[in-house]
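> Take a look at these structures.
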Structure 1
Amino acid sequence: MTEVRPSAAAWPWEPKVTAETHREIEDYATRYPALLDEMRTDVEELLDTGSMAAAQELAAATGEHFNHNEPPLFFTGDLDASFVLVHLNPKQRDVTSNEPANALPFESFEEYFDICRHSGARMYGPDSSRTHRSQFDRKQIRFLEPFGVSDFVEEKGKEDRFTNLQRVFDKLQLELIPYGSDAFSARGLTEDLLEPHYDRLMSVITARPRDYIIFCGAVFERVMKPNITQWHHFHLTKADGSQTKGESRFANLRLPYGGEEIEAGLAPSWAQHGIPMSGYAEAVRDCYYEA
């Protein structure tokens, strides 16, 4: 799961819809029509009624909690990025009230899209309040840096730190399930329930060439088990030069879609507490194309 983001009433940035926003939406819609159509349906329903039927139906079918009255999260970053991280669903505090959403941080689909597309600039850019703090995003810097997919700078001061935090969002982050929850197990996700979400996800991934597609977290092990082609087990070196006691793991995947098989990776140790993240990223990078 991705980190806890603020509730709808407390998101720390303002959407800025411009002519460029509309051009971006039109351009992305040519490559990602299923994604944008589903996003628009959920967001406009949330704006109109304060709730999303799709989230309620999924909760009922799986026995898991999903927030139906908080903003969904389908993606953040650049949909055309060459590096893709996939999480199961956005981590949000469970909203147990069935009251309709109020005080949403957007008033239109276009404003919602702007938040998702430009989250880095909204939270960490020069025009942001720069009050947002996120250990999750710092962790992402350590993971992404060994892949060379973002132009991170040497951090010599505050400006460099915010530059790197903003550039974390140069990659594409996708959520398999767009509805948030505080905790979630994949036990209730049958193949039939997963199919539309998997199809949406893969329609995005395969729309452009990607260098890396990595599914983050052990929760994907059960979901992706039939698609694992090779496991890698390794010990990592800690900052003091000693090796970790526990093993870290990575698996190569071949994912069926559209009559083809797409190479990807499963990083179950992503959320492991205290893992030397840069070392883990280097191991994942080195194993990614071994199949």
Structure 2
Amino acid sequence: MRQNQEMKTMRLILLAIATTTAASAQNYAIHMSAPVPAGQRFSVSSIGSTLKRNSSGDRVLKEVDYQVQFQGRAAILDVDGKGRPVKIAFTVEKLTKTERGTTIDLLKPGSVVVADGSLEQPIYLKDGTMDESVREAFRLVYSTHKPDDVTDDEVFGTKQAKRIGDRWPIDLALASENLKDSGVVIPEHLSGTVSLIAKNKIGVVDCLDLRGELRADEFTMKQLPPGVTADRAGMQAVFRGCFPVESSQLSHKEGFDMTMQIRLTSSEGVKIDVIVSEKRDTVWIAARD
């Protein structure tokens, strides 16, 4: 009896190994920016945080540290030529900010925030005036996209089918060009790769877990305060997500961690160390008709 039980356990172990091996040996097309039709609706849950600290030696000159949480619905109002959402209406169920242990509501439930990447001021309140502090907080949970800008597929994707465990380089030229919009210019010290980690699920949708790493050992900034020079600057970023195996499916997860360290010198010779760190994790669940 005991020997039969041991044989049964062994068969289950071998079956599990065989199933895992077969899954990892399968080739998958990588879809990170599937076209989205105008009118598509999503349930959205997003958490973002920021830390900005200026210090001189052991003395902290200024620090901003808070977290923003959004829950609600999103309606795609307009897309660009690549099928990427450009204008989205977010209906708030919850939008909160937590700072120094205190949580406050930024907007009332039912408020509609419009994010339109084609505008110079891309985030605004549909009915009413939006405080700049609320706008800055909302940017932590969603980033707008300019029409026909480069897509994640173009920067981080690959046209070749990949197996679980595979790794490939990012498009460094496109990544560097894209970073210029945030005021960062990287001359040549940029490196990055993307890995296919595993096959997973978002609800009933099969998705592929991807992780990208980007590093710049040196960069320059387009705008600095008068009389201030940058001695050195570096950046590390991790991008992650779970994107549908089938490009027709739209539910997905996405997130990133980014940290920049900058050493500045004022005209008086004072050395200032700047740390800027941001993090975001968002889940988009496509509504079914």
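> Upon calculation of helix-only ellipticity at 222 nm (-39500 (n - 2.57) for each DSSP H run of 4 or more, over all residues; to 500) from the atomic coordinates, which of the structures 1, 2 produces -11000?
1
> Looking at relative contact order in percent (Cα under 8 Å, 6 or more apart), point out which structure of 1, 2 has the largest value.
Top value of relative contact order in percent (Cα under 8 Å, 6 or more apart), among 1, 2, belongs to structure 1.
> Next up: Thinking only about mean count of other Cβ atoms within 10 Å over residues 66-73, which of 1, 2 has the largest value?
Structure 1 gives the largest value of mean count of other Cβ atoms within 10 Å over residues 66-73 among 1, 2.
> For the read-out distance in nm of label points 7 Å out along Cα→Cβ at positions 58 and 274, a value of 3.4 was computed from one structure; give its label from 1, 2.
Comparing all candidates, it corresponds to 1.
> Please state which of the structures 1, 2 yields 0.35 when FRET efficiency 1/(1 + (r/R0)^6) of positions 154 and 250 (r between Cβ atoms, R0 = 25 Å, to 0.05) is computed from it.
The value was obtained from structure 1.
Readers should treat all values here as calculations from the given coordinates under stated rules, not as data from a laboratory. Note that the structure is a prediction, hence the values are computed from the model and not measured. Cβ atoms are built from the backbone, for glycine too; each structure is taken alone.
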